[in-house]
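Listed below are the structures to be examined.
Each value in this text was obtained by applying a stated rule to the coordinates, not by laboratory testing. The structure displayed is predicted, hence computed values, not measured ones. Cβ atoms are built from the backbone, for glycine too; each structure is taken alone.
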Structure 1
Amino acid sequence: MTSREIVRRNITFDNPPRIAIKFDVFGFNDCYDIWLKEVTGYYQLGGGTDEWGCVWSQTEMQNTGQVTHHPLASWDEFPDYKFPDPEADGKYSSFMSDLAGAGDKFVMYCAGLGLFERFHTLRGFENALMDLYMEPEKTHQLLDGILDFHMRAITKMHKLGGGRIDAAAISDDWGTEVATIISPDKFREFFKPRYIKLFKHIHDLGMHTWMHSCGKINDVLDDLIDAGLEVVNTQQPKSVGIDEFGQRFAGRICIETIVDTQLTYPHGTLDEIRAEARELVEKWNTPRGGFIASDYGDAQAIGTTIERRKAAFEVFAELAGIEMPV
């Protein structure tokens, strides 16, 4: 069975022969990512201005950039603001060559910042949170513009891919360490209706829906499932609670996860890493599927090592019934 089919069956709970695995560092990845390109030549981590007008600066963290200028920090700028063109030729200039390397893997289009993350990079984080109460009408208008961008870019990518793109993914971190960033009521007022539109659009094009969202997202995940989300990527299983998350969501949504990136991966012993990897599969996978084991792309940035990554991978590979690549 191909990697593409194994991932698809995990997502749809269609009795896959094993869990899916994403560990490029050891030469094993069932998925193949294609990222939406920027057309301004900026580099988020090293600094520069992106196509939305956000100015990024490098932080002390190797894999983290920080927006230091928000183009819509004042709503006075909004009437003249021009959204980037989601169909600009430069965004897709390398698409066909990128796609050519997919082989029999599950292809995922990665759109980057989603609705909430793009919203607060444009307005500034504090402004964005206040806007939900103080400027609801303008907030709705801005979120509609962000949603329109994503839907048109997804349509363009799907058309170019000729049906070969299997999923569309966005990133919206919705949790702090202990709770959601905004109240569930505000989430349902401003974001859930737009996720419903976005996920329906993706499904109508014959693709699966995928979202990265870290922190304790438990209080909004029911709404995301209801909106049509099929795969959630969480990299902080300790924050969501391994037992609680498994009891509430295993079997209802496919979970892509990793040994906890803030606690276990950088600070745990090798035995603790192995134990957590095993616990995640035991409590979040189901006999019908629903589990994707992944690694962290920039391990140095979170303070882990190749030895630690190998400890996690060996457990996931064992439980998947695959041999460690030589």
Structure 2
Amino acid sequence: MRKICSLLLLINLLPLISISQDINPKVRLKFDTRFDFETWVPTDSDSSTLNGISGKYFNIMIDGDINEKFSYNYRQRFSMNAVDNYQMAGRENMNNFHSLDWAYLNYKINDAFTLSAGKQVVMIGGWEYDYAPIDQYFWSNFWNNVFCYELGAMISYTNPDKNHTLSFQISNSPFSTKNLSSLYAYNFIWYGCMDWFKTIYSTNMVEYEKGHFINYIVLGNKFSIGNFSLELDLMNRASSEQSNFFADYTVIGNGIYNINNNLKIFAKGGYDQNKAQTPQEAFVYDRFVIPGTEYLFYGIGLEYFPIKDKKDVRIHAFWASNNADVQYNTFNIGMRWQMKVLER
């Protein structure tokens, strides 16, 4: 109730904020939500079929321009799902910011350089990681466990043609579980667009203990030919203390075919492996894909947009499975819609 009252107060104050500026600032406010009916059918005859209707997400998003130099972005999830709760477990540094995905201020130095600071997405590459959670249906072990929103600061460079952006970010480490833990992540990312080929590449140095880092090298590739596109993510994780460099990795492929402007089908699969350490190790380098993991997932689905030339309403359906110890075939049909409240 407190969050709802705060939201209503913010909406009422928006016109006053507009009047108080030297120029007329731009602001956009919208809600974004998704509901699914899901059935889990076990491959083991001793287990029971599970199903139900659930609200996956309810987001509020606000962004706008204060003036020609300053802008801001804000997104908050008012409902947290099981994945979020798992990621929060054991974290002592959670406060009222825990349901806040991001809230950061941007300063445009010039046409090429921008500074930003606040709670941000930790800049890790890959197309699966880049999707908003509301747009994900089934996912890798890494995506399921990584805590991807942290306080930090970033400087970005965009070339004159606006098709390449390079960013360097310093943030709290995703492995941090306590306030003032002195753990940080150093992230360098490249968003590239070369017509039929796009990239989200990153290299990341992430502290898991003071002075001890795990390195991510992530190559997110997207190839587009006509109505078909293929997203291919390659991720390697390695600590300086491990001897076998290519033993901890994730590979993901997502093929998408746009039948027309309203309908697309997709097939996605991936594999996470961590053999850099044995499962019995007392000290673990990779806390997101733990030692001994050999996780395979796969599925197919479709998205349908019933309103012509708009993406505000989406109906989806998919089937997915994996090689988990208790294996289920997941069948899901659901709907997402965006409610644009204010734009001026």
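Quick notes on this one:
- Entry that produces 0.95 once FRET efficiency 1/(1 + (r/R0)^6) of positions 286 and 318 (r between Cβ atoms, R0 = 30 Å, to 0.05) is calculated, selected from 1, 2: 1
- Read-out helix-only ellipticity at 222 nm (-39500 (n - 2.57) for each DSSP H run of 4 or more, over all residues; to 500), computed value -3000, structure in 1, 2: 2
- Given 2.7 for distance in nm of label points 7 Å out along Cα→Cβ at positions 254 and 294, calculated: source structure among 1, 2: 2
- Origin of the derived value 15 (relative contact order in percent (Cα under 8 Å, 6 or more apart); candidates 1, 2): 2
- Cα Rg over 2.2 N^0.38 Å - highest-scoring structure of 1, 2: 2
- Identity of the structure behind 3.9 (criterion: distance in nm of label points 7 Å out along Cα→Cβ at positions 54 and 190, calculated), options 1, 2: 2
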